[in-house]
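> Take a look at the structures listed below.
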Structure I
Amino acid sequence: MHHLEYNATVRGTVLVSADSMVLSIEADQPRRGFDSGQYVLLGLYGSEPRSLNSLPDSRPLGTRTLIQRPYAIASHSAETSRFEFFITQVRSGELTPRLFALEPGARLHLGEEIRGSFLLNETPDGSDIIMIATGTGIAPYISFLRTHIADRPESKMVVIQGASHEEDLGYSSELRFLEKRYPNFFYVPTLTDPDEQWQGRRVRVEDLLQGELLQNEFNITPDPEWTHFFISGNPVMVRTVSGWLEAFGYSRHHPDRQGEYYIEEY
């Protein structure tokens, strides 16, 4: 198997919680332009150390085995050398414990091609955009907003972010800032297992939608002609929300067939 060299450098790591972090890297050579919502492969060799709070490898890995996984890019789409990712550590996993052991200056492999059809720029101008996320599913929406929010003042844009605990709400400070700055943007965080200090919503994302949050609070009706949905995160949530949308006449978007709701998958 051809040996792939490391071709990017870690520029920053910010722990959001014990098992989630924002990872910033810089490529040795700029990539071709990408569209917000797309993903790229990150890779490390099996010889790299694991994080201190991870579990041992479940199977032997050759030291020259390159472990690669796809990650959604959170950066503005104009950035072609500096890339940002929101990553959750799977303590028994092969790659994420090695990513969590990285420090600024460390080297890793960044895929040459950026792919994906989870694209905001394919939605009609003026349509309302609902972005639903759990966990690291928030990452592509950060790229959406950094890239497009100033260009779509006529669209209502809503992020509904679900998590178990408040510390799991990645990018919540940035999202709250955007809500204050842009009158057409609305941020709705909700927790399923909050502590006593949490003053916000305490239900699942699916329950908020089925309780007519959009209709009652934002005057947005789920209508395939006017409102487009993006769904990213927990598979059960994705299935439930997809079924809810299809009851309103929505169809799933595919690269070869237009639809009104998009699912992030790779």
Structure II
Amino acid sequence: MHKPLLKSYKNRFPFVLSVPSFIYKDGYVNNVKMLGDYIDEIELLLFESSLQSMPSNAVIKQLKKMGDEFNITYNIHMPVDIYLGHHKKEIRNCAIDTVLKFIDFTESLRPVTRTLHLNLNQKNMGKKEILKWKDCLRKSFEFFEESEFDISGFTIENLNYPYELLDDLLSEFDVGVCFDIGHLIMEKVDLSEIYEKYKNRIKIIHLHGSDGVIDHASLKYLSRKNSEKIIEILKDFTQSVSVEVFSIQDLQESLEYLEQIL
């Protein structure tokens, strides 16, 4: 039997509290059943691009029904194994096709954001290769812009590349930002500085503990210095904050930590 959270955190914070759909080693529906009474939003993790990994139509209908019953919203993490900036057109087109299929399939859930990974192996790429990557990304986003989908519904997550690389694309296509605090801690950059620069584009924050070596851990692993900066960010932010951990123990510890520091 699954262990529930100890108490409800629904409407507890000034931001929208979101948690991933894999807190329990179970399906999407059972995770929402266990979490719906306790939080404001579910981050649906659709990490794999294969159609076999997609939730069934029946699951989508059940998620929509539970969204209404629990008064929760959804945000969607799109597949991570696609390459919208790939130099090979066929691979890029496959990624575009996958994104459009996932958008269409989940549209009934009315997600508040759809988060994308823009994969880049920056360590093995020179300046010319990075410029080519950006040019290919632009072609993909131009395709999305010409489709019926509102491209502003995307949020781009920071990974192993600085946002500065994408400043012109963010502005050109008016795309949102997914501000992953744990990844920024791993990159050893100033959280406050990056937040202030992109705060008008940030639609969702991914929040998880990191000691500079591991991430997606309980928030108790945050340093005091990082905690102080995160407090100021969360006091200013009113949209979705996904506590991106993947076990009930880490989630319980993280929510208690948030309650304590805020």
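Values quoted throughout were computed directly from the atomic coordinates according to the rules given, and no laboratory measurement underlies them. Only a predicted model underlies this, so the values are computations on that prediction, with no experimental measurement involved. Cβ atoms are built from the backbone, for glycine too; each structure is taken alone.
> To test your reading of the models, identify which of I, II gives 14.8, 46 for Rg and Dmax of the Cα atoms in Å, for residues 140-251 alone when calculated.
Here the read-out was taken from II.
> To which of I, II does the computed value 1.00 (FRET efficiency 1/(1 + (r/R0)^6) of positions 12 and 108 (r between Cβ atoms, R0 = 25 Å, to 0.05)) belong?
I
> Quick check: 25, 10, 9 is what I get for semi-axes √(5λ) of the Cα gyration tensor in Å, for residues 148-203 alone, calculated from one of I, II. Which structure matches?
I
> When helix-only ellipticity at 222 nm (-39500 (n - 2.57) for each DSSP H run of 4 or more, over all residues; to 500) is computed for each of I, II, which one produces -5000?
Of the options listed, only I reproduces it.
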